[in-house]
Structure P
Amino acid sequence: MDFKLTTEQKMLRKAVRDFAETAIKPLVQELDEKEEFSYETMKMMAELGLFGMFVSPGYGGQGIDYISYIIACEELARVDASHAATVVAGNSLGIGPLYYFANDEQKKKYLPKLCSGEALWGFGLTEPNAGSDAGNTETTAVLDGNEWVINGNKIFITNAGTDITLGSTILCRTGTRDDGKPELSCIIVENGTPGFTTKIMHGKMMWRSSNTNELYFDDCRVPKDNLVGPIGNGFHQMMQTLDGGRLSIGAMGLGGAQGCFDMALKYSNKRKQFGKPISKFQVNSFKLADMAMEIECARLLLYKACWLRQNNEPFSKIAAMAKLYSSEVMSRCADHAVQLFGGYGLMKEYDIERFYRDQKLLEIGEGTSEVQRIVISRLIGAA
């Protein structure tokens with residue numbers, strides 16, 4: 001087994017880390033305070049090639065391996081979760097369903113702009129009454145001649161309401177299956193379509209400079225040809241998308257945990273109490289040792305899941321494990337780091353306060369920690 005990164009992967013890590021440290025970090029506190037999505041840094045991330053990373057060049061993508069994509073997400077999250085979320089949702093949730101399930105005409109229409117970062121795309125899955133229970137989606141799409149008529153609403157949808165958002169892939173109930181369960185299908189809805197409105201959600205505890213939206217459909221009509229893949233295949237498409245999305249969230253957990261560790265180590269080596277750096281007290285050095293150990297374990301698990309994916313091996317079980325473990329590792333690292341910072345860790349002028357807030361979503365989004373345990377238990381034959 002070869003655990004070495006390629007020369008190209010090492011170069012990518014350095015490039016994204018340098019970019020995050022120099023271009024993003026100086027702006028983060030202000031953006032967080034204002035709850036402001038940054039079009040300036042969005043443009044810079046696009047120019048760096050952080051969108052469409054795993055998409056083939058034929059559709060405008062970078063055509064690089066999945067581990068490289070995950071490394072980029074990890075390095076962004078090491079500095080700021082909101083910017084990482086924009087890239088993660090832009091790739092795994094926005095581009096992913098179109099790239100893997102749309103027809104060639106749909107791909108050619110949307111992917112080039114999405115892969116260049118000129119535009120963004122939403123992933124319309126979650127609803128007020130259908131979060132973990134996504135199979136009971138209430139948004140409906142009824143075929144009327146050559147048009148789908150969509151009614152319903154979605155919530156907590158990333159990237160769906162920016163000035164550069166082209167549209168969203170929406171999971172809809174299009175009928176009832178023979179077994180009585182809902183027939184679910186994915187349908188493309190472009191922003192600006194009559195009957196479709198977006199509302200930016202403010203007052204978030206976390207990812208405050210990421211774009212999060214409610215989506216409303218009121219007799220929204222779109223062409224019949226906006227169906228993505230076969231009718232009734234929507235739930236399968238969404239679940240497969242989430243498998244890949246879990247790797248991205250795992251990368252955010254891993255990167256965030258690394259950021260917590262880096263800040264905690266630097267601060268505890270500098271901060272003195274009782275005449276010596278607080279890192280020299282065993283109770284604190286053990287916290288740092290635990291953080292370093294768990295980060296290394298999370299990285300190995302996540303990279304293995306990515307290796308399985310890019311080698312066309314079954315990866316759903318390891319992806320769920322990687323997402324679950326990485327998000328909970330960041331929780332423990334953020335907690336240890338705030339404890340090491342003491343009172344300063346509770347102040348907004350210190351980045352660790354934001355990391356502590358941002359972490360919580362990782363245990364909820366892309367399937368809660370409880371759902372990940374259900375998925376894992378089923379895949380190991382225990383449920």
Structure Q
Amino acid sequence: MKKKIIVTAFSNLTTDQRIEKVCKTLHDNGYVIELIGCNYGCNQEVKREYTVEKINLISKSLKTAYFEFNWKLYQKLLNKSFENTVLLTNDLDSLLPNFLLSKKKKIPLVFDSHEIFTEMPAIQGKISQKIWRFSENKMLPHIEFMMTESESYAKWFHEKYNVTPVVVRNIPKKLPLQEKTLTQNPKIILYQGAINPSRGIDKAILAMKFIENANLIIVGDGPMRKKYEAFAVSNHLAHKVQFLGKKLPSELRIITQKANVGISLEENNGVSYYYSLPNKVADYIQARVPLVMINFPEMIKIKSKYNVGEVIADHHPETIANAINNVLNIGKENYMDELNKAAEDLCWENEESKILSLFEKAFQSITK
């Protein structure tokens with residue numbers, strides 16, 4: 001009998017590249033994959049090489065959608081066959097039904113924590129943070145199989161809950177060396193990712209006051225988009241800042257490769273950001289685009305190993321502008337040797353063996 005993995009996430013699955021990469025790695029290595037997400041935020045059909053299902057949610061607010069999804073997910077999982085099966089759940093917001101079923105049916109559970117959910121900026125100081133922390137405290141000490149996205153995350157989880165996550169970095173598949181791109185005029189400064197608070201986007205917009213012959217291109221969507229669009233207008237910078245909205249991964253790669261510099265300027269509003277290795281960092285590197293990064297631990301590690309751009313210590317617009325201008329003046333082609341070296345390290349192919357080893361252990365536990 002083939003080994004089956006039921007993968008669940010509170011996600012509409014359309015742009016979650018980590019879940020897609022993990023599922024494809026497991027599928028390509030002979031596992032039967034059943035992926036379950038939901039339609040919150042997007043009801044677009046998702047077509048993959050394996051079974052994909054979306055739970056229909058009627059909730060309009062995020063708070064009630066969490067409760068509705070977890071209840072419906074538990075009911076759905078309860079009616080499934082679990083012979084020769086392992087559960088894989090993504091992030092704390094889908095852990096509870098999987099955890100309960102794992103205990104009830106004695107099924108191995110793998111928990112993939114994409115971030116430190118209880119320390120995200122969006123819930124700092126709110127009642128919801130206390131609720132999520134309560135859930136985390138009750139479940140994580142009992143998790144046997146776990147993976148997370150950075151060494152700093154893994155250390156935090158180990159110190160707090162005495163768990164030992166496998167570090168599987170959220171980095172892209174290896175891209176071939178690209179032919180020399182045409183010189184962009186004006187040059188392109190790229191931010192890609194969610195348009196959320198504490199991403200340094202507003203500071204990057206203000207930095208454009210001190211940068212000439214370049215545009216800031218923002219690719220992505222999120223709750224702060226309209227506010228930042230208005231912010232660019234009110235600061236008389238709309239002519240230098242373009243919001244392109246959310247793009248499919250294939251479209252985003254084309255845009256990224258044309259950039260002259262990529263930015264990752266997260267703010268220290270909780271350890272989830274401070275200890276993160278944003279996937280955009282490796283996306284820029286695979287596209288052979290030099291970076292300007294904030295001096296958080298995981299990004300300092302990259303800069304100390306590969307000279308792929310500039311690291312800044314604060315979010316003053318002048319500081320950001322100086323770093324971006326330095327990268328633009330040095331020129332993309334002069335970073336190419338270091339970008340090529342970094343791209344050999346920061347690629348998904350180097351993560352796959354860790355995933356396969358973890359799931360092999362999870363399936364071995366069935367027979368114990």
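Here, each number is a calculation from the coordinates, and none is a lab measurement. As the structure is a prediction and not an experimental result, all values here were calculated from the model. Cβ atoms are built from the backbone, for glycine too; each structure is taken alone.
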Source structure (of P, Q) for FRET efficiency 1/(1 + (r/R0)^6) of positions 91 and 283 (r between Cβ atoms, R0 = 41 Å, to 0.05), computed value 0.50:
P
Label whose coordinates, when helix-only ellipticity at 222 nm (-39500 (n - 2.57) for each DSSP H run of 4 or more, over all residues; to 500) is calculated, return -12000 (choices P, Q):
Q
Origin of the derived value 21.0, 66 (Rg and Dmax of the Cα atoms in Å; candidates P, Q):
Q
Could you tell me which structure in P, Q was used to calculate distance in nm of label points 7 Å out along Cα→Cβ at positions 291 and 355 as 2.0?
Q
Taking distance in nm of label points 7 Å out along Cα→Cβ at positions 115 and 323 from the coordinates of each of P, Q, which one would give 2.5?
P
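Assign the value 15.4, calculated as mean count of other Cβ atoms within 10 Å over residues 195-202, to the correct structure from P, Q.
P
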